[in-house]
Structure P
Amino acid sequence: MTILVVACTPIPIPTSATATPQSTRAPLTTPTPNYEGGAITIGALNADANEFIQAALYDSLLQIDPQNGSLAPALAESFQISDDALTITFRLRPNIKFHNGDAFTADDVVATINAFNAPDFRGVPAADFGTLSKASALDPQTVQLLFREPYCPALTYIGALKIYPRAMIAASNFPRLTDAQLIGTGALKFIARDANQIVFTRNPEYWRGAPHVQDWTLKIFSDARALRAALAEKQIDAAAIDARDLAAIKKIANTKIFATDTAEIAMLVFNADTPTLNDARVRQALTFALNKNILASDLNDQGRIVETSALGNFWASPQNFSVTAFDPNRAKQLLADAGWRDNGDGILRRANKTFSLDLWTEGDDPMLEPLAFRVREQLAALGIKVELQLSDRAGWITRAFQHRFDLLLLTRQIPLDPDQHWYWQSDQASKSDGFNFGSFSNPRVDQLSKQLNRVSACGPPARAALFVEIQKQLQNDPPAAFLIAPQKYFAASARVLNVAPSPFSGDFWNLREWRVKP
């Protein structure tokens, strides 16, 4: 049997200098009993199993802070970025070993980076390497990266790559590894696997310190119903769960449920190719017409209201940002300023033309479909006729890339770097492969986005300031209405301690600190 490695989870990126280190211990509010040893069984759907495998077996040069998504040392004990942002140098921790006893060195890092950056790489793209021209080992503990042009996001994506032994990368089957090749520097060591479960044991020589729990089993399920039943029957101790199963799982005795934001935002994208929407006043009016409190309530509060295109606790997010509150009167005034008026029949018109739009989204999506109906209702209250178009996933994605919509309701992955140029930069509006679905064009946003990625030494304060300026532009000239960050859920038996899922670092970032009651 083989497993396809994915070197970068859970960093979301669209596929086609030093942050201040933060504490990455689980945010515990009470002292934890000193339980050692024991066993735990994790459940996962097929599609989710890789997150646990990656977190268990492998480490990265840098870690993502679970509280705010900033970067902190991991396999690299430090890093430096040149003033021109063309050179990144990582200094590796000494005396780290792979599970087979081999020393971890700069050669392993260089081999990993080169493998995933190769034009003929045969796996899923793992990172945005930007303009990386060369990765080299200056000595066993030092890695140097050279770039043709400054590209600050590369620090996040390369820093988060899981590092593999160079011998595994040299194997002809890479990135599809056999069981014998599942060797990393991580907290757990691979033991065995059968058709639907993988067995691990703690790594007693783990460089952060050995995990508290001795034996680990990952059980893989083909569907959510079977996973839910396994939780109820105590066959598994913990698992990520579907929001649709929340009510049922709340009834399972001695089970704790953890809710965190996903690294996604539900947003209503405006198509600037639609003549009606090619006016910032109109797009602003639509944002003021949406009552996000009602939208969140419709989802049984299984989502957090957002005001920008990033999660509120992200390290670069604006603080004390002015809120686009529900304000129908202001919306009406903006529309009137743009020439759209109600003559008394509840319908907006301009030059005898009715204000009508189509709204596309994915039908049967448990979040998007009810949101779409409510958005239609709220815009209708303003006098806008909205024709709702529910499509299968392939259908609306095709329309999105072709820009064949007026309004598009979707969830978008939010990168763990302030760079969001894929979504808002005008040169990303290609009607074939661009992610700027709404043909948004704002010269100031283009300028700020480029500056954001070329900051001297990639300094976080300067990048955060530019990100705030971008958000101000997106508020004044909105390409979309940012609505809800959906919640994700993780269930764990009460016997499992120190579970602390994070929207930035995933569900298993601190598995070394987990304990189980006897």
Structure Q
Amino acid sequence: MRYPHLTVAVLSIALGAGVAAQQRVEKSNMDLVGYDDLQGRSAYHPVIQKQGARWIAYIGQHGGVALNPLTGKQEPNGTSIVDVTNPKQPKYLAHIPGEAGQGEAGGAQMVRVCNGSDLPRADKSKVYLLRSLGTVGHETWDVTDPAKPSRVAVVVSGLRDTHKSWWECDTGIAYVVGGAPDWRARRMTMIYDLSDPAKPVFIRNFGLPGQQPGSTGPVPTDLHGPISTGPKGNRVYFGYGTGVNGIVQIVDRAKLLNGPKEPTEANLVYPQIVRLDLPADMGAHTTFPLLGTRLLEFGNQKLRPGAAAAVGVEHGHDDAAPAKTQARRDFLAVVGETTANECFENRQMVRMVDTTAETKPFGVASWTVPESGGNFCERGGRFGTHSSNESFTPIYYNRVLFIAHFNAGVRALDIRDPLNPKEIGYYIPAVTAKTDKRCVGSGASERCKVAIQTNNVEVDDRGYIYIVDRANTGMHILELTGVARKAANFP
């Protein structure tokens, strides 16, 4: 396990009124470009979409209530829409209220966006938003004019929970996460054809054996979310569990969509390529594929000419040479979610899993922020990983991975050698007047601290990095600098 050295820079920032309240920032090889306070709402999931000549950020939010200055009303947290075309001066355009309720019980945590021009049967002139609605359902919205969103359709309702879905813009297939009333799991997958977002078409329900209706025995860990590589990659990577009893499942997409759909155990196993059950103290919040990674260290390894091919490491007494060298391999970045404040649990980390031989995945590396470098367990709030970015932009793909690390901010990892992930930058925002407290204990023994809680991270195709805060601090737009920028692939 690698524990990169942590350096701290204390500076004063002056980037406009929104940032003036900040007094202390810690950073290395990352700079602040712009900031929006998101109306002081608890933020979970950012997605940045290019709409014509504009760039628009859509941010899903945890439950809560805050004033919307655009309407003058107190509104349940839902979806923030921010124009980030000029990242130095983001402009808050609209707030779509979510479901009433606090934390996981309310809001509209998840967002995905597709241009109608990409969807096979949509109105080509429009832009569409898919979002969760509290714990009860999912819906589509017309965000062609992001300042005037309008609801298009209810995809599914009457659920027991919702979470982080995936939407393929080139096909319209949506892997919607929730709890169907007749299923035993609180979160599983409901697959819909949203190629026309106004007319959702149900395809099938999917989950692990033991989660389906009528099954018996222990219920496997709930799904957190999927990531699909679409028809070209023909894989869907499912992460079950957040901080405990994690499960990674790699599925053949074509078999999942076209195979038998009745939720029997045999039909649920049919599209599965492999299931990897993690140790009890490891979660699988995010499972991000890093495919076709070129390992420079092994670039000079050669295949023995004239020998029969066999997969494996060659020794002098082997009957055959390996089928391919180690120079090009597939990996999966598995990120667990820390859920307890002030280190009252096992810490979640980044785990690199080699999936080159898909049916035989194995762990090759782990990475975490060293606690001693910042006394993070004493700062308040959560300390540990939560998620990685999920964009496949070539600027960063297979080169730099960004990790949301709660009170340790966002961390930039050089993953060009996934066997040795190395931190090359970080940014920890300063608390503001809107940053909320985080508590441990109860009653007379309760103690609370105000702390940054970088909850999620995403990047856009220009290379800007967006982090959002669970403790109401807002959204920071960042850029890589120094040696970290050289690790990326900017045009």
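Read the figures in this text as sums done on the coordinates, not as results from a lab. None of the values given here were measured: they were computed from a predicted structure. Cβ atoms are built from the backbone, for glycine too; each structure is taken alone.
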Taking 1.03 as the value of Cα Rg over 2.2 N^0.38 Å derived from one of the structures shown (P, Q), identify that structure.
-> P
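Quick check: 2.5 is what I get for distance in nm of label points 7 Å out along Cα→Cβ at positions 109 and 437, calculated from one of P, Q. Which structure matches?
Traced to structure Q.
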Here helix-only ellipticity at 222 nm (-39500 (n - 2.57) for each DSSP H run of 4 or more, over all residues; to 500) was calculated and came to -1000; which of the structures P, Q was it taken from?
-> Q
Note: log10 I(q)/I(0) by the Debye sum over Cα atoms at q = 0.13 Å⁻¹, for residues 133-260 alone at -0.85, derived from one of structures P, Q, originates from structure P
Give the label, chosen from P, Q, of the structure having the highest value of distance in nm of label points 7 Å out along Cα→Cβ at positions 101 and 421.
-> P
